[in-house]
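We did not get these values from a lab; they are worked out from the coordinates using the rules stated. This structure is a prediction, so every number in the text was calculated from the model and none was measured. Cβ atoms are built from the backbone, for glycine too; each structure is taken alone.
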Structure 1
Amino acid sequence: MLVRHGLSSFNLDHRVQGRDDLSSLTDAGAAQARAVGEALADLPLDAVYTSPLRRASDTAAQILAVHGQGLVANRHDDLLEIDLAPWSGLLRNEVRERFPAEERLWREAPEALRLPRAEGGSYAPLLELMAQAQRFAQMLLEGHAGALDDDTGETLLIVAHNGILRALVLSLLGLPASGFRRLRLDNASISVLNLRRGGAGAPAVQLESLNSTAHLGTSVPGRGRGPRLLLVRHGETDWNRQGRFQGQIDIPLNATGRAQADAAGHFLASVSFERAYSSWMARPRQTAEAILASHPGVPLTTTAGLAEIGHGLWEGRLESEIAEGWPQLLADWKRAPQTVQMPEGETIHDVWQRSLDTWCRIAASLGQQETALVVAHDAVNKTILCALLGLTPADIWIIKQGNGGVTVVDYPQGAGGTPVVAALNLTSHLGGVLDRTAAGAL
């Protein structure tokens, strides 16, 4: 679990912090940290790591004081924040005024930014941070190697800073520094990644959730300028629970799924929508209708572009039945989904194309401050999110989408600009920090 430090004095003043230890945790930041501790209270922790900078180490101490397990955080220099020494302590508007070209590069292409060193020469802050994140990730993998193979696993808490945590997520997902601006991490937010042993000894990584702030009293992160889309997976069906492949067979929500849809509706009741879209199928349409019960007058448009992947001859079958008839194809689907043509069905490339085309048309149709609700399916949501994060069709298993989970995507520069995944797979409204929804088939 990744936690960004609570609100600091420099956050409050809109100053650049970097890795200087000049700012401290505010009273509000300490309260945020305690709220994290309460949110994690029912989760046993095996180890805690923190940046040595005060705003992070004090956040970790507050979390652990409330969590009550008696752990002590391990301070690690590879969790230091990005080095922005020439700007450290300056107000953000002062940086814009004094270093306009560099500040614009930092916002638009931070991987290309070069800053002068005090002793001469220059350095690339983000590229150095990525190398630092990779070192820390390697240390974790080596130090907790046994947990990658153990069914019980370990739960590790990492408390650090905005920049280094985003770099760590990118490193674990195998993404380049150019993806830095595609992620958002708010103060005292909680993000969850799952690591298991993968092929050739490499870790298999799953991004379970990103930037959850419900424990701080905000269902979704606050918005800035630009269109916003809320992407929701439909609630549970009986076939999800049974692990039966649904595909384009029109299975409705079960009682749990209806409760999840209602919970998502309560979770999003304070969020304003101008429009809503769903797959034509019953399970996402019923979920969308439950959410829109708190938003009378918002029109719901159904579309074939958001329909679930067509599994062809696999539809209606349990995984055990598919394993009997198509053992190699099922193994390929789990290992390399981009290589699989479903028998008399679709490929993940087919779904990628139609779902992303639909998503982009919706985004392009929104006004500067409009918000749209989009309710769809597991494979559809995964392909959209892979595309937005810079992943490929081979990577769909990296992204988790729980039944009733909420994802938030912003377009600060408009629909033609770089998307920002402001939150991913929020499921706190369904009970706790971890996604405990059914892990059933698509």
Structure 2
Amino acid sequence: MNTEDLIRLKKYRQMKDEIRGSDQHMIVGIDISKDKHDAFLGTATGKTLLRRLIFENTIDGFNKFLTHVDAIGDQNGLDETIFGMEPTGNYHKPLGSHLIRCNKNVVLVSGVMVKHNRELLDGRWDKHDSKCAANIADLISQGKFLFYESPSTGIEQLRELLSLRRRLKKQEHSVKMRIRNGLITKYFPEMDRFFSRCEAEGLAIVRWCLDPNKIIGMEFSRFLQIVTTRDRGEAQRRRLRKIYDLAVNSVGCPMGEAAEFEAKLLVERLKESRKRIKETADQLEAYSSEFPEYTYLLTIPGFGPYISSLVLAKIGNPYRFENRKQVIKLSGYDLNAIRSGKSSDQAVPVISKRGNSELRYGLYQAAFVASTRNEHFIKYYTRTLKGRERERGIKTKMRVKLAAKMLVIAWTLMKKHQPFNPDSLNK
């Protein structure tokens, strides 16, 4: 963590403690949009200094905006200025980066809080850009804001690659479902139950001979030659023989040239998507290897290259978290329950799911692998189940708890620059 980040984090924590009722801070709430931004200037005591200030999303617009803000701050004798905004897509990032470069105090306000606070201000859900800017300023005056993280270039690259991988995986799944639900179920439905078990051969069938009439018109040896690239043994031949025999009495619709063209196109697109995913994974591993923390994360059982890169990118700077609760909230594994009235003692806490869903899913997969393949994790997992084996869903619950524990372990290793020690499971 460089000196500049340490200073920003220290200032943020100080502002968090001092902002309520302060007569030294000017608060600038900014409602972000694509072309122009709306700003509201006020104080922590509720005084309005400027109800609406519109500026363009350009460098000239930013400079004029800062000049205007500094002038109003000087006129009112306010020493410190806090700029706050809601994270709207990627639109807020250019302005946030510019303000940080200008050594300004920048914070974020949660979109959930903005939505709820809007109704609290006047009992209405009416939304307007100028009102949203004032709403953001009001939340900042209450101390309800978040640290504006400015990650290093390497962490930013990792996050972009993870975002790209996520989009590519969605494309892959979409094309795969179009092949199964749009082609196979229509023209050769009997083959669908074999598709997951022999996807490579299944794609070859879709590409070259999805029409059952084509399969019927050739010898089995020829069919085998077309749909296989290598001999995988007797099990493969028996499976393909069943598919070959099912083509005789298939109930599939007649297949024309248009459907054959679509089948060819979709199979090629699926292969291309998987090629791009592999290239992205290689890039992820290459960028991650530049961080010493990546090596320590790989020592945790269940943490492969992807999970390690994911945890590294999402945590980023480990020193921005003060305690383990904050780290767990990042993933949404923190427990919540509605404890009210006579039944409050019987309330069953559940995970909030308010954090990063990709991180949460990845950690659960890591916990599943570790609790089934690693000696130390199997013992720990078995110990947590002792006496509760008959409870409904207890295995999943304990793996969720294990996933949260693994995230805390990963965070600790990143801070201390140490490899995984099995003794940490008992702490």
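Compare distance in nm of label points 7 Å out along Cα→Cβ at positions 263 and 311 across structures 1, 2 and report the one with the greatest value.
2
Thinking of 1, 2, which structure, once helix-only ellipticity at 222 nm (-39500 (n - 2.57) for each DSSP H run of 4 or more, over all residues; to 500) is computed, gives back -11000?
Only one of 1, 2 returns -11000 for helix-only ellipticity at 222 nm (-39500 (n - 2.57) for each DSSP H run of 4 or more, over all residues; to 500), namely 1.
Comparing relative contact order in percent (Cα under 8 Å, 6 or more apart) across structures 1, 2, which is largest?
1
Which of 1, 2 yields 4.3 for distance in nm of label points 7 Å out along Cα→Cβ at positions 7 and 335, as computed?
Clearly, the read-out refers to 2.
Taking mean projected area of the Cα convex hull in nm² as the criterion, which structure among 1, 2 has the greatest value?
Values: 1: 20.9; 2: 29.2.
Largest one: structure 2.
To test your reading of the models, identify which of 1, 2 gives 5.7 for distance in nm of label points 7 Å out along Cα→Cβ at positions 63 and 399 when calculated.
Values: 1: 2.6; 2: 5.7.
It was calculated from structure 2.
Work out which structure the value 1.93 belongs to, where Cα Rg over 2.2 N^0.38 Å, for residues 111-190 alone was derived from one of 1, 2.
Numbers: 1: 1.29; 2: 1.93.
Clearly, the read-out refers to 2.
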